[in-house]
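Quick note: the coordinates plus some simple rules give every number you see, no bench work behind them. Everything quoted here is computed from the prediction, not taken from an experiment. Cβ atoms are built from the backbone, for glycine too; each structure is taken alone.
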Structure P
Amino acid sequence: MKIPHKAHVALVDGERFLFLRNDGQIFDPKLSKVEEPDLEATNFSAGVKHQDQGGQISGSTDLNELAHAAAAAEWLNAKALANAFDELVVVADPKTLGEMRRHYHKELEKRLVGEVDKALTHEPLEKIGEVLANA
């Protein structure tokens, strides 16, 4: 995957959110941490579609994780509207990415240059760069 020079990367899961920047080249990303926002998960309606009894019993639905995904998307929306970045790649596990997509603002969608559905928040930055380069 092409990660443009100075493009930002949002690395998200149900608990953690890292905002990174590619200081390397398009096919050889060198990621650096810009910020790790402390999000307040307030949108618990985000997981309404996941509140089936089966999901609750099996524990496969965690409303806190889905609310965190919604909060991450809202944070990215605010940054996009403030012109804080031009290009963005979102990397998140499939459930988080699906929830985030439901909350993307049109301005954020214009700035998206890619999405990767992988859980990488606990990997070192070098490994994340390799995965993105090979995606």
Structure Q
Amino acid sequence: MTYVYPSKTLSITVESPPKEVYEYIFAVVHFPEWAPCFCKSIRQSGDDWLVEAPEGLVKVRFVERNEFGVLDHSVKLESGQEMMIPLRVIPNGRGSEVVFTLYQQPGVTDDMFAKDAGMVESDLRNLKTVLEGAGKKRL
């Protein structure tokens, strides 16, 4: 039996070109800067990235580099549970729309899901600040 998870799609407009936004996110070493709610530290291990996250040490693996703005990635928890995280950079005029879909996993209460969504929103705001603000000089 296939289960359909409740989901919430979150997005933010970033006044930076899609290619620049895509390349910044694809360079996973930037995670601690723009996604501190998810990533406290990161290091590479083979094809995976090991992220110190609130849930503990997780493995993150992105899809291959592509021209479509797709930044989907899998997150594997220490428990062995694996989730696919859809993430896209879509052209929006001269800027970009960053779109993140969050799925409510089994065992996650509505309150926990709302908290997770709030953390994603905070990280997306950080991304916008970095790419539009003083942090842009570091790209």
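Structure summary
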{"item": "Answer label among P, Q for the case where distance in nm of label points 7 Å out along Cα→Cβ at positions 83 and 99, calculated from the coordinates, equals 2.0", "result": "Q"}
{"item": "Structure with the greatest value (metric mean count of other Cβ atoms within 10 Å over residues 11-18, set P, Q)", "result": "P"}
{"item": "At a computed -10500 (helix-only ellipticity at 222 nm (-39500 (n - 2.57) for each DSSP H run of 4 or more, over all residues; to 500)), which of P, Q", "result": "P"}
{"item": "Identity of the structure behind 26, 16, 12 (criterion: semi-axes √(5λ) of the Cα gyration tensor in Å, calculated), options P, Q", "result": "P"}
